[in-house]
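See the structures that follow.
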Structure I
């Protein structure tokens, strides 16, 4: 590997690590906004993220690409669907954090890769290899075990995994880059979000400009919490092998898990420990299968 390639690889690794670490520790950020209702936080996240994304598109001179996507009915139809799904995912995530369900958020994103594989098999008719089937079945066993043992379905974790899984699945069909896609998604949510915040302010119920300057800045900063890790992720994805990105994806939910158990002291019973152990076993099998396939595909030919 020459010096330039090595620098690009190291830069990609640093970018990817930064993205997953930010995602993993995002609960700390949203915890500071616990005094604000989750739906109101979501509306601010939409508003400020949209403004930030539009500025990024303008600075990066990608307005023509954005305009082309806005004028393409097929792209807009797909992004309308992903907009609804990502809004649900963002709301569930904020709700879970501010209702002391950070472990559920962690579990949801641990399950997510297995949900994505399963959706690919069920909807796209992709053929699953043996280890992928075993991993998906183990995830199902873990969810069933939690439901039967705790007497309640882990709906928050599974909803997070399903919404992100469907979002990823549908988003693949839209011929649009990540920045332009997210800009359009937040644009589609902008007017409803603005109307809701205007109505809230008119009835003296909003937090913005009413609590304190710190809360105002944190609400505005949700744009950075949304955009910065995404940009770092895309930079890392362009410079690192897919297999490396696949392994790094577990860093985020691992950080969230550590926060939930050791910082916020959420209850972590033997039942939950066993369920997480089953999920981690499933992910180990899934990762081993992915790594094996990647090595086989990139084995030098004589």
Structure II
């Protein structure tokens, strides 16, 4: 399915979404993180609309577990293949894994799958409970939205996939399996993962598509520890946090547009670049020197 107009698209599959359904390469939340923290070249290399044959990130047990548990929780996804192998070491297991990945499926071992099923059952209950707690009953999963942003170079497309969307109350829920739920630990982890950018970017998109929801869209992180006793909690970024993200999102949008319209995706500057050690590193070195002198 190809997107031709801004809107909310609940019927676009995950496979269609990640293959780039917009008329031109679109900016996503993960793309914002890459284009700001790394280089446009690395962004372009990982973008399916710019480099369609770019290899995906290597599969790991943790990623497989999270992906399959996520699919089971939402009842949607790209699909998975369960292998009855204790490891991927045997030739049969390697062939099974390679075949699943070639078919666009997530390979998962039986033990991993059974653990994911247990976590998914818990997450399903928590999603329904959270939606009800915030005043709604009906919701959809893996709902795609796409919209356009005006820039100094011209319009660009943006897209996102909401894990849970309750249209009646303008609620987005992003369920995550994570053990980093505690105060202090969560805030650093959430910012490192770009969840605050995701909050701001997704709410921005909905507001562009549905102006009637302006100021009323909520983005909630629903977190569940994959290990017993499966503690869980919901977190919502405050306005100061999301406002700080808006400024960076604006910068990413302009940077993306400049590269897209110029059809140039540069890496780092050529030549020799000076660098300076962090101030705390130099302070520690000075302190060590003083201590040795006093001794």
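Values quoted throughout were computed directly from the atomic coordinates according to the rules given, and no laboratory measurement underlies them. What you are looking at is a predicted structure, and each value in this text was computed from that prediction instead of being measured. Cβ atoms are built from the backbone, for glycine too; each structure is taken alone.
Odds and ends about this structure:
- Which entry (I, II) yields the derived value 20.2, 73 for Rg and Dmax of the Cα atoms in Å: I
- Structure from which 1.00 was derived, FRET efficiency 1/(1 + (r/R0)^6) of positions 28 and 204 (r between Cβ atoms, R0 = 25 Å, to 0.05), options I, II: II
- Top of I, II by relative contact order in percent (Cα under 8 Å, 6 or more apart), largest first: I
- Source structure (of I, II) for helix-only ellipticity at 222 nm (-39500 (n - 2.57) for each DSSP H run of 4 or more, over all residues; to 500), computed value -14500: II
- Value 35, 16, 9, calculated as semi-axes √(5λ) of the Cα gyration tensor in Å, for residues 180-251 alone, assigned to which of I, II: I
- Of the structures I, II, the one that 3.0 was derived from, the read-out being distance in nm of label points 7 Å out along Cα→Cβ at positions 100 and 140: II
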